[in-house]
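No value in this document is a laboratory result; all are computed from the given coordinates. Computed from a predicted structure; not experimentally measured. Cβ atoms are built from the backbone, for glycine too; each structure is taken alone.
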Structure 1
Amino acid sequence: MENLAHDVNQPSGLTDGSSETPQQTVAPVPRVSVQAFCETTDVQAVIQDAFEDRRMAKTMRTVQMGGLSAAVEFYQSSPTPNLIIVESQGSSDTIAAGLEELAEVCDSGTRVIVIGHLNDVLLYRDLVRKGISEYVVAPVAPIQLVEVISEIYTAPESDPVGRVIAFAGARGGVGSSTVAHNVGWAISTEFETNVVIADMDLPFGTAGLDFNQDPVQGLANAVFENERADEQMIERLLFKCTDRLSLLAAPATLEREYDLSPGAYETILEIMRKTVPCTVLDVPHVWSGWARNALWTADEVVITATPDLASLRNTKNLIELLKSQRKHDNPPRLVLNQAGVPKRPEIAPSDFSAALELEPIAVIPFDPQLFGMAANNGQMIAEMGQSTKVTDMFVEIAKITTGRTIEKRGRGSAISGLLKRFKKRKGAGE
């Protein structure tokens, strides 16, 4: 086993899978092989649950019973994976002895996580000193285990993992893009954070129009050159709207067909996570492999709906599916838009939320003059200076989806620009 001791304190408290995830983003685990050997059915169930988390999707993983002794026997005739997880109910001496035997059959570079039943800080320090990557005390929550695995494969000197927020409409025309763009603006201005808005509606996207820009290149260039995509390419394709907000715009042309594979955006989103503090995905109202994957892998999902029956049905279907696939994430956020259209029968917000068992984080009133003028001028609502109430709603959505509060910085400590962050200069960015 490789000596991988690192200065990480044993977690003082455990989270349970039903609570909301921490504000700190857990990075997806790269393409590694993981094999677990358990002694109890409770830990086996937790590991199985953790392995089904979206952040483990790229890994090759197996779980079996038998603990340390089974692992030692198994690897006498089989190569070891990138990561081994072993559970032991034994004493400190038993664990140490078992790990010595495991070390004899481990390939160089294999990392090991031990799940023990002894809350002993001396044991923890001794195991880490000997080369164990982490010692976790049972009972352990699935999301805690995912976080431990993620931290093992995140270099200490790397930049923080960026947050990805996906916005999707319950049906066409509900204003999801408008919400996404205004929330992205709020994050960049109120939190002074670098934001990229990625318009994924390649044939009909409106991000360029909403910001009164006409970039000659954007997201489509990266999608159709996916194999060549890297940080430098993304940097070239970004169109800077303000010091802290940039666009990956859609071409919004019908000169070609946009039949994309489910993994079309995978590499691009990985790059964005590594280089941008916050990425806002404007996901169009389509149901395809790539759109589904964008919702699966985002840190937060915001569903915009109008108070009508079609929106209620579609929102219910989306929420149920997302909850089943993202068990360790926050539930989807609900925004009710265009509320109070004159003479239009509507479902009351209280009835809408009761049917979904989910409270909306914002109910945005119908105001065609304000929103129409902003769209025609290529401005955000906050730039219009006419509706403090609606602007405050977008700020509140920004606070909830980022898990942050507004703390304005002085001029002398403002963060560097987005392009500097791509250069990974130490200490730059958020």
Structure 2
Amino acid sequence: MNAGPRVAFHTLGCKLNFAETSEISKSLQAAGYAKVEIDEQPDVLVINTCSVTDQADQKCRNIVRRAIKQNPDVFVAVIGCYAQLKPQEIAQIEGVSIVLGANEKFNLLQHIQKKEEEREKVVVGHIKEVQAFVPSFSSGDRTRTFLKVQDGCNYFCAFCTIPLARGKSRSADIVTTLQQAKKAVEAGAKEIVLTGVNIGDFGTAHGQSFFQLIQQLDQLEGVERFRISSIEPNLLSNEIIDFVSSSKKFMPHFHIPLQSGDDEILRAMRRRYRTDLYRQRIEFIKEKIPHACIGVDVITGFPGETHELFLNTMHFIQSLSVSYLHVFTYSERPNTTALRIDDIVPIQQRQERTQQLRMLSEKLKRQFYLQFDQQNRSVLWEYSKEDGKMSGYTDNYIRVIAPLEKHKLNTIEPITINAKGVYYDWD
């Protein structure tokens, strides 16, 4: 009996991509494909791409070339945001078999099964044609499951290509989303992370809201934890924060994009809030949930960001009770309105500012972690990258590490931080 074809996946970028890769993997496995690693000589390699920065583009190109060098006969399918934005550029990479855009990536199996002479190399429609929402959740490769609840974005911030890569904001309704969450629970998920491009925009086409969704999810049996991924400050309402403060299932953890701590830059970025609203959100969270972890996205070197305006961002962040930063160096992206802005910040200055904010992030993270020294919290254990260790996140997103006890993996345990072998995992 011959073994079925083998497929490997490589996912770049966000949690949403991981959820979608899992959904595509399930469809191929249901058709008889065996999932393997890239170095196990797969027949098909699927690369799900990101295109937030130039580095993301470069990573995709490097992976394609390395995979083909190891396995010249592999069928390489490139999908995702980079595929939607620059399909012809990808198609010119030697060895790429097919490039699928946002509308076609979930039909990968049908494209693979076509005869070679019938198969188009590039199948990428106009992003305005993308209307469907395909529910997805990650499974099999992560203890925490990423549940896709929303896709696309209507905001068109000056620096961002996501609306061009993923299309308009869309989602399923609450009933369909609950069904997906139940499937994730049945697959063994102890923690479900709600993810999307702009999750606070959930349900608008159905006359529903993100707040109504989390109220319903909170009643779902069999799951112990929900976590809200990145949510825009203008969509993170006080009622959502208040609800999380009293919920036993929604974790005290928020990730709220800031991008700049200067109102002039926020205006140029076409963001839908100013620093006063952002401060209000942080202060209300800390009032209702003092132990909450708050993550922040920041971009350095946006056009027009002088040294003084950058310092405004530094000082604004330092004035807030936040826990860590995700720092991105601005990079020029085709077809974005930021390209029309003069006063370009030199690359070296952008990188220096990024380094300064990353150093600040380490200080903020350390200060936050040390607040909970010797305190009791609950942790969901998973495998660590270190041999003989297990690691996990507490309810308020403190990463800890301990000696491996296999029977505890994918279980939630009350622990005392820095006691009985449980230590901070600074990585």
### Top of 1, 2 by FRET efficiency 1/(1 + (r/R0)^6) of positions 80 and 352 (r between Cβ atoms, R0 = 25 Å, to 0.05), largest first
2
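For which of the structures 1, 2 does the calculation of distance in nm of label points 7 Å out along Cα→Cβ at positions 32 and 280 return 6.0?
Clearly, the read-out refers to 2.
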### Task
Have a look at 1, 2 and say which one yields -0.73, -0.93, -1.05 for log10 I(q)/I(0) by the Debye sum over Cα atoms at q = 0.15, 0.24, 0.27 Å⁻¹, for residues 136-191 alone, as calculated.
1
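Out of 1, 2, which structure matches 1.0 when distance in nm of label points 7 Å out along Cα→Cβ at positions 240 and 272 is calculated? Present the calculation step by step, with values, prior to reporting the outcome.
Values: 1: 2.0; 2: 1.0.
Source structure for this number: 2.
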### Message
Quick check on the output: 10 is relative contact order in percent (Cα under 8 Å, 6 or more apart), derived from one of 1, 2. Which one produced it?
### Response
2
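Here distance in nm of label points 7 Å out along Cα→Cβ at positions 208 and 264 was calculated and came to 4.5; which of the structures 1, 2 was it taken from?
2
Of the structures labelled 1, 2, which one yields 34, 28, 22 when semi-axes √(5λ) of the Cα gyration tensor in Å is computed from its coordinates?
2
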